[in-house]
Structure I
Amino acid sequence: MITASIVKELRDKTNAGMMDCKKVLTETNGDIEASIKLLRERGIMKSSKMADRAATEGVITARVNAGATSGLLLELNCETDFVSKNENFQAFVGSLADALAASSAADLDAALALQVGEQSIEDTVKAKVGEVGENLQFRKYVRFDAAPGGVVASYIHLGGKVGVLIEVGTTKPETRGTDSFKELIKDLTLHIAACAPKGLSRDDIPQSVVDNELDIFRARLEAEGKPANIIENILKGQIGKFFAESCFLEQGFVKDSEIKISALLEAKGKELGDTLTVTRFVRFGLGE
């Protein structure tokens, strides 16, 4: 059986298209080395040398539908800032975003497999490599389809170097059309772009990350000669500060650090006679 993981392994090693990888793996009964040889024989690895070159420049772009009920964020990388600013490259990224916006592709694998004309997006990107003369990577993609009452919004910062996608829930349809709500959405996306929260709430921060922070704090305190019983009390305050800096809902608002995002949402909800909730968000930083 040809699994998704072995297809990905071959794709990573050869820069060949997903369908090409599946085909040769089937022909070779899953033999990676034999598949690489077959791809080389067929000329499908022509871009493999470029695939080894770092692609850390590029463009992040977004699309949100007219009803603000669905949106996507994607990142396409190239090697140089010169190419990323090229109108042809930017138009190419835009065409991919438009095709994906018209589809139901829910994740990166589905986005890469989406057919555009006679080939997949993955193969379309690979074909573009020869035209621009640089390694290109369709590195990140996310799609939000809002729950009932939800609104999806996006923000692109620094000409495509930072991108944000957010879903905010409401309980009253009329809320979504108010200027106050629209201003709030804009402020929230600006905040995420600027402050780069690690998660929505404490539940989104992996325990391994928390444990690592605790180990760092503890080592510092021990090096300062603090007694063990005092260390544990200090650690509670230190980890609380870590969460306040890392969790979106606990962060101080970028325009007024004295008010937490959770309090801002509550205040705006009261102003609008509604209950507002941030359901989810994602932030892309170019090359991160």
Structure II
Amino acid sequence: MSDSAESLQASWSAWKTQVEAALAKSLSEENGLGGECPQRLREAMAYSLLAGGKRLRPVLVLMACEACGGDSEAALPAACALEMIHTYSLIHDDLPAMDDDDYRRGRLTNHKVFGEAMAILAGDALLTLAFEVVARDVRPAAVAAACCADLAFAAGGCGMVGGQVADLEAESQSSRDKDSLTHLQSIHRRKTGRLIRSALTLGGRIAQADVATLGTLDHYGTCIGLAFQIADDVLDVTGTQDKLGKGVGKDAGHGKLTYPGLIDLERSRQMARDLIDEACLAIAPWGERGRRLEALAHFVLERDH
């Protein structure tokens, strides 16, 4: 293992521990959600939000903040908020009206435990709590406002939600035309990539990075966000339920557009490699302060779950 990979692993472990503690605190009656929140709703929110996982998105927020010379602890509220939005999207994606999945992170999905109505409400509550956390805990106020705007754009109709709509519409297409790859990239730049881009820019904003640096972070995030989704599509073909913690092979069964389905496995892998190379090139001028971001880009490519 290289020095940068070891540094990434150590930092990731420490940051993940911080994120887990802060997420749990955000749902507590004393320090987060108030006592008026119905207990069953709190349980449904906690069931998915505290279910573990890699915590890639919040770690990216902290990593970007540090790479820009900021204090990663100051970025913790934004990191948690982004994970809340990501978790809400997973709860809703798993519903019968969407992907109809029974397992997520190795256990039953939220609606299988709490019912569809409560799962929808738990997702709604996590989405709104995310903005409360940023508005309340990120300082100064101007940075909090910019972070709220960034999150809203990333998660809304022009970002993640818009990408999900396009993904659903693609399932009903009866044919695949020559622009399918372009269309698929457009879907995933919004559905998956936009939140990952936001993770990078949130960290940069909290470090009060300049416009050029935010642009570099956005470019890096665009590349690894798309590479992450390509890797996800490949793992849906080559992975196992034990490792992934969810069902595999379902995308093709649902008629979804996927990279392996359009351009085969090897070309998909090469496209991901090219994107990772581009991401690393974007931050190459940063030298040592970009080493962990470089190592993370390679992790996106090489992960097996």
Structure III
Amino acid sequence: MNTKESIVECVPNFSEGTNVAAVREIVHAMQIDGVSLLDYSLDPDHNRSVVTLAGAPASVMESVLRGVGKAIQSIDMTAQHGVHPRIGAADVVPLVPIRNISLPECAALAHQLGQEIWKRHHVPVYFYEAAALRPDRKLLENIRNGQFEGLRKRVQQDAASRPDVGGPSLHPTAGAVAVGARQLLIACNVFLTTGNVGIARTIAREIRASSGGLAGLKAMGVLVSGKAQVSMNITDFHATPVSRVYQAVKDAAAQLGAQPDRVELIGLVPEAAVEPGSEWMELATNFSVARTLESRLEAPLIWP
């Protein structure tokens, strides 16, 4: 990529993790000139897929609009269930500044993208993080409270819950889209040596920022294939490195008679977050140098 041009990353999350053909069609729909495919993965346990794109802002926005359109055709939220919180077929669409572009500029792009999603696809939009138009919507978890099913009812009863763009009701089968702007984050899951999901939930409550735990950490406890999992987003890995998060999980688990079994990374990891020789990296079964953000920017994937 040209080092002088503006580069924005987008990491759309779709509410489908079991239908490989459907996800490939969504990804394929996003293939346009000027956009590189950095990563995509399906998570059948959470029934969710995550795609990572990068390129010039206008090209990335058009790419995402096409992916959202295909997701609307492919995913019916009334027939879909997921362990991970979700409000729509195209659940979240964050824009991330990578090169020669600021976070406020990404927020402005997010607002343009949200308007175009409603105009082109008639799916309502909520803005979050740096793109939030209301303080109570800065945190994504506030928007997704109650998930698709709860939000669908709430917008009918409470005007304050209605979307920022479009609506007032959700799309009958595609729900809504949360569009935001944020800095790079790390999505990391720690599986425990227990099937007791209560232990994972207790750990998540203890370590997440909203409970007075680690700065910039979001965490929840879920049950995945019979194993308890602490599912986390580290929103500021400079202030709170992955090693510190992992140690907090390990220490809390030890108090409850469990320990980490393996670490799973979702999406790409910035080189600055890599910690060679650390225990978490030894347990990260799906990590390789090729899965750093910088490596993929230089050598993107071939579109499916």
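Bear in mind that the values in this text are calculations on the coordinates, not laboratory data. All figures in this text were calculated on a predicted structure; none of them were measured in a lab.
Here helix-only ellipticity at 222 nm (-39500 (n - 2.57) for each DSSP H run of 4 or more, over all residues; to 500) was calculated and came to -14500; which of the structures I, II, III was it taken from?
Matching structure: I.
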query = Out of I, II, III, which structure matches 12.8 when Kirkwood radius over Cα pairs in Å, for residues 11-82 alone is calculated?
reply = II
